[in-house]
Structure P
Amino acid sequence: MKPVVSIIMGSTSDLPVMEKAAKFFDEMEIPFEMNALSAHRTPAEVEFFAKGAQSRGIKVIIAAAGMAAHLPGVIASMTTLPVIGVPIDSSLDGMDALLAIVQMPPGIPVATVGINGALNAAILSLQMMSISDSDLQGKLAKYKESLKDKIVKANEDLTKVSYKFKTN
């Protein structure tokens with residue numbers, strides 16, 4: 001298997017958040033890789049990764065970072081691949097990372113999901129890849145249908161919850 005998505009995190013302390021993306025890709029049977037790279041501590045390795053990702057078959061990069069959160073932008077500056085940033089709540093409730101990732105300069109876009117939003121990053125990456133892949137479109141449609149089913153089931157369960165003044 002050759003990976004088509006790369007999950008990059010600033011350190012392995014981000015793994016509890018990023019494993020939601022990994023589990024989604026497993027469920028969807030999408031080959032992916034995971035690596036820890038730091039824009040500040042391993043800049044040469046980040047450059048090597050970013051400049052070589054496309055030639056290795058990577059189609060989308062998900063980059064997670066907290067605090068200063070330079071990793072997604074640095075990667076985006078070195079590749080034409082889409083980069084999705086995941087701000088990590090490591091300080092200031094993740095607002096510092098969110099603002100650092102969404103405020104990219106013109107010409108260096110980074111799609112950004114919510115704080116700790118690894119699952120949404122994985123779904124967005126699959127949506128990007130499905131534009132030209134009907135099999136992936138089918139997987140996404142099935143996944144979205146399962147979300148609807150969860151809400152229908154939740155409403156059924158709520159009908160069994162009893163309160164003195166609850167009317168339904």
Structure Q
Amino acid sequence: MHKNKLYIAISLDGMIAKEDDSLEWLEAAEGLGDNGYQAFYDSISSVVMGNRTYRKVMEMTDDFPYPDRPSYVLSRTQQEDPNVTFTSGSLKTLLPELQKKHNGDVWIVGGGELVKHCLEHQLIDEFQIAIIPVVLGSGIPLFPKGTAFTELKLTKVEQFNQITMLHYMKK
């Protein structure tokens with residue numbers, strides 16, 4: 001059976017970005033190689049992200065970073081980008097459809113509101129959270145206020161120099 005996987009980096013205080021959406025603090029982290037990214041990326045068949053995350057990704061790069069994976073952006077407004085499909089569909093329907101259509105696991109890229117909605121419907125099967133050793137003090141949390149109570153089971157811990165990768169599964 002295919003899975004929905006959250007793979008994301010957070011600050012030590014649980015933020016995925018600064019309040020202005022900046023991510024430069026991620027680049028300063030002393031990792032090791034690609035910190036396990038390629039192995040994770042090879043395990044997924046499609047990508048889902050929220051519109052705010054999509055816009056930030058596109059600000060950071062000239063080229064779409066996932067050109068070889070079908071990519072979906074949750075958005076109420078249609079936009080033009082040949083690399084992605086914009087959808088306002090229900091996550092409860094969309095994620096199982098993507099698993100079947102693309103015959104594999106789905107990467108839940110982020111952001112926090114998407115994660116919140118996924119947890120509300122118990123749609124994330126695996127969590128891979130990279131802890132970056134920095135305290136931002138404020139910012140955009142991975143788990144926004146009102147996120148559903150969710151119990152997880154720690155399955156693995158990896159260290160990539162100063163970055164700690166925590167692996168969890170739903171209980």
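Every number in this text was worked out from the coordinates using simple rules, so none of it is lab data. What you are looking at is a predicted structure, and each value in this text was computed from that prediction instead of being measured. Cβ atoms are built from the backbone, for glycine too; each structure is taken alone.
Annotations for the structure displayed:
- Per relative contact order in percent (Cα under 8 Å, 6 or more apart), the highest-valued of structures P, Q: Q
- With mean count of other Cβ atoms within 10 Å over residues 20-27 derived as 12.8, matching label from P, Q: Q
- For the set P, Q, ranking by distance in nm of label points 7 Å out along Cα→Cβ at positions 44 and 108 places P highest.
- Among P, Q, structure where distance in nm of label points 7 Å out along Cα→Cβ at positions 12 and 68 as derived comes to 3.7: Q
- P(r) over Cα pairs in 5 Å bins from 0, in percent from the coordinates reads 2, 9, 17, 19, 18, 12, 9, 6, 4, 3, 2, 1, 0; which among P, Q: P
- Source structure (of P, Q) for helix-only ellipticity at 222 nm (-39500 (n - 2.57) for each DSSP H run of 4 or more, over all residues; to 500), computed value -14000: P
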